[in-house]
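These are the structures, in structure tokens.
Please treat every number below as a calculation from the coordinates, not as lab data. Just so we're clear, the structure is a prediction, and the values are computed from it rather than from any experiment. Cβ atoms are built from the backbone, for glycine too; each structure is taken alone.
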Structure P
């Protein structure tokens, strides 16, 4: 890893450490996942067939709650096996490990922390994984080339998966609005620009996570080095937009401090990359 990539990786890691406590108790982001990310993920998932005795990975699993969601999707679609939840941050995995395992689960959960190469070696996963997933990870990564190469090496010949990330058009809209704190010192051909992306709570407590901007075309070109890929864009359903002001569902209505509004209701904010080898 070159010096620029090392600096960018350390910056991203430090920013996540600062955000960890706020991330644990966030509310608005959970609303977003409930009303946009999860429905979109379910739609993207429909193209996959069930896998018996499969090996699955959720990269960047965080506190494990979305891993449980993926577990339920796999089971509902008839899959069985083991789902690994991997994250770079030890404190996140500690939270994930407190989640209760479902009785008689057809897809067993296993959490661990560390970098991908070490974890693949530890669990002997190279060339054995059926499906790989991630939620809002790719835009956090400076070394996306290395990450995709690692994912490719772990998948079976017929393997595939879904990467959900912040839609670049929404990232551009937030930069134009001036709410992303751009880091002018981080420059590389691996991304177009980098900055601190705001996570805004309804109570007005804003914290930041790393964001490395690439266009949709950039992501597709990177993915096509290894995979066949299609994509799905998602905005909140009209019903949610109508009900949000009445039910106070942030971030889908105009409340003080909501920097995402009104773009959140009409600019695609979730991008799903659906791929197979």
Structure Q
């Protein structure tokens, strides 16, 4: 009797952490174990996401600009990886195991916050004179004045630059392995932050997510990473042209309106904007 030969399908993945998270449900689905994946990315720690989940990658290459990415993708096309990896809007099950951690001393809601963006996206935005994915630390300071707990996500360098200290209700999540940091998102009742991989993680877990993002045309972002979740009621967006004092105050007010909107669905909520107390 002849053994059946299963031909491996070849898929390519291109982009950053958010792109890869949306591909994970397909990559982990039954029957997809023999596929071959070719990854082109600007995220230096991208490989850790796949290795954490036990996903084998045939080739992974890194780019620093759009032209380099095009060259890599052309190479993958020659190798037969011509099909983009299918995406999913949500996780069927959370693929990241829960890390061991010390719970907060109280039962207040846990707010996840991420203020930054990838080095690649910040560089592109700067070159095009677009509003940056670099939110003010005021956001954390205002939120933690309430009866809540806060998990502040980011790299160690990003968080060090904020000059914020950990407290009883504020902890930093800045693991060297980004996959480990992503695994903490599951503990959040809400998530607030920039247009980054962390807000994709929270929205794919159906955690109420508030995104601060630049008010400029980006059809792919709006079609893939924000619009579908906004339409489902999982996400709300605050679009800004600048982060001057007036825009930050407006964003803070919209953020606390967001808390109030979802508070009725979560127990033990007591969130008020300090400006209204």
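So distance in nm of label points 7 Å out along Cα→Cβ at positions 140 and 164, computed for just one structure, reads 0.4; which one of P, Q is that? Spell out each step's value before the answer.
On the way: P: 1.4; Q: 0.4.
Among P, Q, the structure yielding 0.4 for distance in nm of label points 7 Å out along Cα→Cβ at positions 140 and 164 is Q.
Quick check on the output: 3.7 is distance in nm of label points 7 Å out along Cα→Cβ at positions 84 and 236, derived from one of P, Q. Which one produced it? Provide the component values of the computation, followed by the final result.
Details: P: 3.7; Q: 3.0.
That value comes from structure P.
To test your reading of the models, identify which of P, Q gives 0.97 for Cα Rg over 2.2 N^0.38 Å when calculated.
On the way: P: 0.97; Q: 1.06.
The structure behind it is P.
When log10 I(q)/I(0) by the Debye sum over Cα atoms at q = 0.17, 0.19, 0.26 Å⁻¹, for residues 36-107 alone is computed for each of P, Q, which one produces -0.64, -0.79, -1.26? Spell out each step's value before the answer.
Numbers: P: -0.64, -0.79, -1.26; Q: -0.79, -0.92, -1.29.
Attributed to the structure labelled P.
Suppose helix-only ellipticity at 222 nm (-39500 (n - 2.57) for each DSSP H run of 4 or more, over all residues; to 500) works out to -9000; of P, Q, which structure was it derived from? List each step's numbers first, then the result.
Numbers: P: -11000; Q: -9000.
Corresponding structure: Q.
With relative contact order in percent (Cα under 8 Å, 6 or more apart) computed per structure, which member of P, Q shows the largest figure? Walk me through the intermediate numbers first.
Numbers: P: 21; Q: 17.
For this comparison of relative contact order in percent (Cα under 8 Å, 6 or more apart), the top structure is P.
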